[in-house]
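There are structures below to look over.
Nothing in this text is a laboratory measurement; each read-out follows from the coordinates by a stated rule. Please read all numbers here as calculations on a predicted model, not as lab measurements. Cβ atoms are built from the backbone, for glycine too; each structure is taken alone.
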Structure I
Amino acid sequence: MTTAYYTHDDCKLHEMGSWHPECPQRLQAIEDQLIASRIKDLLDCRDAPLASEASLARVHSADAIYRIRENCPSERSEYEHFPLDADTALNAYSWKASLRAAGAAIAATDAVLNAEVENAFCAVRPPGHHATAKESMGFCMFNNVAVAVRHALDVRGLKRIAIVDFDVHHGNGTEDIFRNDAAVLMVGFFQHPYYPYSGTEQPASNMVNIPVPAHSQGQEIRSLVEQHWLPALRAYRPEMIFISAGFDAHREDDMGQLGLVEADYVWITRAVMQIADEFAQGRVVSCLEGGYNLSALGRSVAAHIKVLAGLD
């Protein structure tokens, strides 16, 4: 099984302050773990290209694109930041990093649909699932998965796409973009009540949202996935599956209070891949979202990729 691994050093240049948990070291921690686990050499490693503004505009408003493009500080102002919200900011390299992140998701989509690879993982930042059509928020600039899904629908002609989101936070941006869109089914679990305090009030008919209380453990999550996600996905029969792969539900991650471990991510990935094998010719594109404990992040991504690559 061939798995593409998309990343780019530009994604390490975006940073929002030395204190910020969404830091460049996240990508290095993943790479280090892949090397230590002897996985990286078994992947089809590819540089993330730059997304075009036309690709972004299929999802985001002109104002949302303008705000990021035009407000990045000068490269001469290496330590200057422009705030987008209380915890999201631009530095001199954020525009290019954001284009790489979205570009990776688009390129991975094309590679999978062209049968160059069977599936792909995008180790990119900034993450994307909180970015709505009109607003960047929650560490996210553009909604990388949504941009890729729109590409698959509008450019590549797919009719039914599923999005799986297992971040500790609700993917409010993705829900905003695809609310009531019959071409997309989104399934997710998230800690509730918790940022961004959404996903429970009258979710759209194409959303399978599973709010879970703090301190929920892996076995509880697995049961909910079996009860809710898997029947919905089988009934929908997706032609391709995208994963918003957040690893901040790990028990070692202080960003949330859920209790997942690497074995739970392995189980979820296998379950998703089984659906993909049944209905979508195995076509899966997974994009990094959250995960802020560097050790847990590296281990969890390695476990996730091992399943994608058929190494587990």
Structure II
Amino acid sequence: MITAENLHKRYGSKTAVDGISFQLQPGKVTGFLGPNGSGKSTTMRMGVGLDKPTAGSITIDGKHFAQHKAPMRTVGAVLDAGATHPGRTGRAHLNVLAATHGISRSRIDHVIELTGLGGVVGKRIKGYSLGMNQRLGIAAALLGDPAVLIFDEPVNGLDPEGVRWVRGLAREMAAEGRTVFVSSHLMSEMSQTADHLIVLGRGRIIADAPIHELLDSGEKRVLVRTEQVAELANAITSRGVTIDHLDAETLQVTGLDPRSIGRRALEAQVIVHELTPQLSTLEDQYMKLTGDHVEYRSGGTFGEAPQ
């Protein structure tokens, strides 16, 4: 379990984390979302003692990270895939970490096999790709068989197979009763991985809810196909209904459910070829939540030049 209570972090005049509180439960994958600069990485770093809170606290299983006698057996973290000695081999890196906690050689071999490092673990880390560095970081995090896992952008640099593997690993670890805390900018991936979401904006929590609640709270849209577009639009136009013409035979309707659209189409003697509910996506909800909390915003369009 990870618990944050009124957690603050300031760097000079800059407030990175502004009084957040949350509690992450075992058996769930909690996704951590937010724009760049929102405080996600800072929060995770405070969780493993790399940054000291300005105020408040963040604990793991009721203790601060430094209070655990064998921290690698309690929490495994991947915060910076490049934080390794480039001259060491992958196996040497894992051996050094394992020696600090009396972890067996068989456990080292197990995490090497689990993370797919067998073909490169004897090579020097300076020759690793970003994806292999990520796998090495995950292997190190799993060494102590910890009950809590903290992964900051774990799929950076991974190919599609690797991304799917991390997704499956997170789900498997949660199914075993572990607390899994994962940050990512990949909305499609997070929607398939997380059970619960915490969204930060400018250092504050702007959402803390099960993922299904966030998705269910979105606007309900329906895709409708008909050769009688004008007639159907006239039949369903009413207060609170928005109709977008996607092409000559396709409408996207917001504000009416499929049954109501079908009933009005029947009354107007309009033949409908398709009537499909469009589920709200995590990306839709994320953009809606964070629209006013983006610190670094792009401007203009590609190819534009100053006049």
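A few comments on the model shown:
- Entry that produces 0.60 once FRET efficiency 1/(1 + (r/R0)^6) of positions 31 and 95 (r between Cβ atoms, R0 = 35 Å, to 0.05) is calculated, selected from I, II: II
- Structure from which 3.2 was derived, distance in nm of label points 7 Å out along Cα→Cβ at positions 7 and 183, options I, II: I
- For Cα extents along the principal axes in Å computed as 52, 42, 41, the structure of I, II it came from: I
- Computing log10 I(q)/I(0) by the Debye sum over Cα atoms at q = 0.18, 0.33 Å⁻¹, for residues 39-78 alone across structures I, II gives -0.71, -1.08 for structure I.
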